[in-house]
Structure P
Amino acid sequence: MTMPAYRHPARRWPWLLWCALALCLCLTGVAQAAGQPAGDAFSFVVFGDTRGEPFLPGGAAQTEAMQKVLQHRFQQTGQLKFAEPGGELESVTLAGQHGQPGATLFYRHGWPWLATRGDQVIMRREGRAWVYRRVIAELQRGASDPAQGAQLALHTGDIELWGYQGKGLDESPGWQDFYDHFLAFLPQPRPGRPGLFFPTLGNHETWGDEEIHGLLSTLPYLQSLGLSRQRHIYALDAAGCRFIFLDSGGYKGNQEGWYSDSPNFAQQMQALTGWLQDAVDQKMRQVFVVYHKPSFCISGHGPLPQGHNPHPYLKPFAAKIPITVFNGHVHTTELYQVDGIRYLLLGAGGAPQVLEGQTPPAGYPQELYWRGGPRQEEYNYLVAQVEGNSLRLMLHRFRPGDPVHPFQKLELFK
């Protein structure tokens with residue numbers, strides 16, 4: 001029997017090193033062919049429309065001041081019920097408007113904890129609290145192990161109700177409530193990242209606060225990304241992905257449209273086109289665009305009108321880079337896929353819900369969430385998972401009216 005030739009350990013090392021190097025080069029070549037380095041899984045959370053209704057502390061002695069707030073908010077006063085003479089406010093009943101049945105807001109410690117319209121629950125504070133808790137948990141897991149949790153969170157706008165009761169964080173009950181129940185529980189951002197929470201402006205962020213004191217004082221790090229009182233748009237890059245935040249503005253004469261002038265629509269579309277082209281040139285993996293008012297919608301306020309809609313500016317890039325759009329404004333969830341672009345309306349973060357959908361006009365893109373079926377009270381958030389050049393979108397939802405399966409998770413655009 002012939003024994004194999006003996007090799008001194010020192011002489012085997014070069015051969016082993018060459019084998020290891022060849023294996024590394026092979027793996028690197030596969031990763032480069034996929035467009036990114038290996039081991040780069042990245043996830044983030046998206047939610048929106050978490051604003052509530054007016055904070056009304058005090059008892060019957062504050063009736064006149066409460067009615068003033070309600071008149072400003074709803075263009076009508078309400079029927080107030082107090083726990084007892086001199087006791088706290090228990091409920092506010094409002095007359096129906098625009099063909100809608102009347103609504104009742106139930107109060108506890110000055111905050112509305114439940115709202116009904118007719119025989120339907122349209123808002124409960126616990127639904128928003130559930131969204132906050134779950135998003136915080138996702139970010140905390142991501143801070144301890146990026147492979148097991150989200151590394152940042154996006155918001156589709158309408159964090160706070162308005163600036164009428166106070167603008168900055170030190171004066172606004174809404175911004176303080178958001179800070180105390182959400183921001184205060186977030187982990188520290190990773191080195192090199194200014195923060196973990198990145199919102200777009202909703203129409204409520206500028207209602208009575210045109211210079212966005214509330215947003216800037218609560219989230220001052222957004223200024224390092226270019227957000228300012230004069231410029232309500234910004235962008236950031238993370239893990240080979242680009243995130244673009246635009247401002248669709250408020251109202252003009254109660255009409256829907258892209259009415260921001262900070263900057264205006266044409267200037268924002270110019271910035272959007274530049275950011276998109278740069279993402280293509282840099283061979284980024286994904287682009288995510290966030291603006292408040294939806295491009296496609298068949299409920300509530302409906303979609304942005306022609307001439308105010310970013311879709312024609314996004315469409316030319318859809319064949320060059322994957323694009324996903326996150327909207328809010330209408331307090332429901334809707335999904336569309338149009339010209340290769342995924343559109344997600346994520347407005348179920350806790351604001352009063354829209355539970356009716358209209359029949360779309362002929363030729364309108366198909367709504368892919370409710371699919372024409374009945375809608376129900378729901379609170380949700382999305383976890384987006386980027387791995388390689390692929391994207392998975394997992395919706396986590398809470399349906400209080402379902403006692404059997406109140407908490408569910410489902411993959412969108414599967």
Structure Q
Amino acid sequence: MQGARTSRRQLLQAVAAPLGIGVLTDTARAAAASAGPMKITKVEAVRFRTDLRTQGVAPNWFWVRLHTDQGVVGIGETYPGYDAHAGALKQLAGMVLGRDPTNIEGLWRDLFYRISYQPWGGAEFRILTAINIAQWDILGKISGLPLYKLLGGQAQSRLLVYNTMNGWTINGMREHDAPEKITEFLLKRGIRAIKLYPYDRGPVNALARHGGTFITQAELRQSLDPIQRIRKVAGDEMEIALDLSSRWNLPCSMQIAKSLEPYGIMYLEDPMLPDNLEAYASLARETSIPVCISERLATRYRFREMFEARAVDVVMWDVTWCGGISEAKKISDLADTYKIPTSPHTGGGPILWYASIHTATSLPNFYIMESVYHLYNDLYPRFLDGVPVPVNGYVTAPEAPGLGLQVREEAFRNGDAAVETIASA
């Protein structure tokens with residue numbers, strides 16, 4: 001009987017490994033074991049000045065700092081806003097104090113089941129995510145290894161990026177006013193992919209006119225204007241992705257996709273809310289454009305349903321929303337079993353940028369990653385030194401331990417960032 005139980009356990013472990021159910025590599029386990037007993041002794045929240053605007057954009061991130069009895073501090077992040085996240089952190093901090101930060105899977109499980117007593121996916125779940133990122137940062141620091149090495153090593157030596165617009169400017173230029181100049185600017189820097197929002201921004205703004213329930217033939221043609229202008233100036237040298245902001249119904253999504261098919265679109269992101277995967281499966285069957293979903297989903301459980309429904313061609317997660325580094329890696333490993341690539345969402349704070357770079361570096365099924373010129377060039381450097389920037393269209397992971405952050409203490413001294421102690425032992 002004992003032999004049967006052992007055999008069954010070995011079978012389950014063999015099945016679990018390729019499905020990405022466990023994320024801790026041998027390197028990560030060895031790092032955790034070598035650290036010895038360790039406890040979280042203080043939990044802090046970091047607030048940023050919301051009136052601190054750079055080209056009209058203010059930091060909307062929330063940081064969690066975990067202090068340990070060995071003097072190592074880990075930083076995690078989620079967004080947007082402060083008050084709801086601070087309240088959620090106060091609710092969960094008691095479960096964090098005294099825990100071993102290197103017990104990454106155990107703390108994730110316990111926090112998740114605590115949250116699951118309520119409808120999960122809100123501030124409490126985003127705090128779980130931030131805590132998980134901070135734990136990985138601690139494990140990297142105590143091991144002296146960059147985070148990507150703890151996740152399995154360098155599956156990608158460098159990461160191809162696209163630049164997303166979404167209302168952000170590049171030196172004051174907006175996508176609907178100057179798509180040619182933006183394209184030329186990016187190409188000079190080796191960035192050969194861009195994501196546009198022509199259906200809910202700019203002069204046409206069909207979304208505002210009809211709320212996503214109808215689109216006219218004239219609006220379909222007019223919305224193609226920035227795409228046509230980019231193709232005219234760059235030909236096929238610039239890849240183009242479209243984000244539809246999850247606001248459309250199925251017929252409109254199909255009409256939009258059909259109108260875009262002659263233009264060689266890289267992918268169509270979030271045309272609908274991901275609350276009906278059969279609708280997405282219908283769209284995926286009807287269009288030749290790859291369908292991308294979505295930073296709006298969290299946990300491997302929701303993504304598994306999407307994969308099984310054959311509703312997606314490119315998977316996107318936001319590492320500060322989906323459940324943290326642990327969950328992002330599991331989602332991508334599961335996607336890989338369906339031959340689906342990963343395209344991380346990074347349009348938030350600087351720790352999201354760092355954590356995404358490290359996680360994506362470890363992914364065999366990496367596709368392309370979002371980047372925002374204004375954020376990494378103008379805003380992030382106010383709070384961090386040595387921010388990774390794309391070189392010739394690619395970005396690489398920092399080699400410093402953990403996330404590799406170099407926090408600028410001036411931001412705390414001058415009041416741009418402020419620390420609140422949430423709980424301490």
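For structures P, Q, which has the highest computed value of distance in nm of label points 7 Å out along Cα→Cβ at positions 110 and 214?
Ranking P, Q on distance in nm of label points 7 Å out along Cα→Cβ at positions 110 and 214, first place is Q.
Kindly point out which one of P, Q the value 14.4 was derived from, the read-out being mean count of other Cβ atoms within 10 Å over residues 78-85.
Structure of origin is P.
Where does the value 38, 30, 15 come from, among P, Q, when Cα extents along the principal axes in Å, for residues 350-389 alone is the thing being computed?
On the way: P: 38, 30, 15; Q: 33, 15, 13.
Matching structure: P.
Using the calculated result 22 for relative contact order in percent (Cα under 8 Å, 6 or more apart), pick out the matching structure from P, Q.
Q
Looking at structures P, Q, which one was volume of the Cα convex hull per residue in Å³ calculated from, given that it came out as 149?
So the calculation was done on Q.
Suppose distance in nm of label points 7 Å out along Cα→Cβ at positions 206 and 286 works out to 1.3; of P, Q, which structure was it derived from?
Answer for the origin of the read-out: Q.
Out of P, Q, which structure matches -7500 when helix-only ellipticity at 222 nm (-39500 (n - 2.57) for each DSSP H run of 4 or more, over all residues; to 500) is calculated?
Details: P: -7500; Q: -11500.
Attributed to the structure labelled P.
Every read-out reported here was derived from the displayed coordinates using simple, explicitly stated rules and does not represent laboratory data. Fair warning: this is a prediction, and the values are worked out from it, not measured in the lab. Cβ atoms are built from the backbone, for glycine too; each structure is taken alone.
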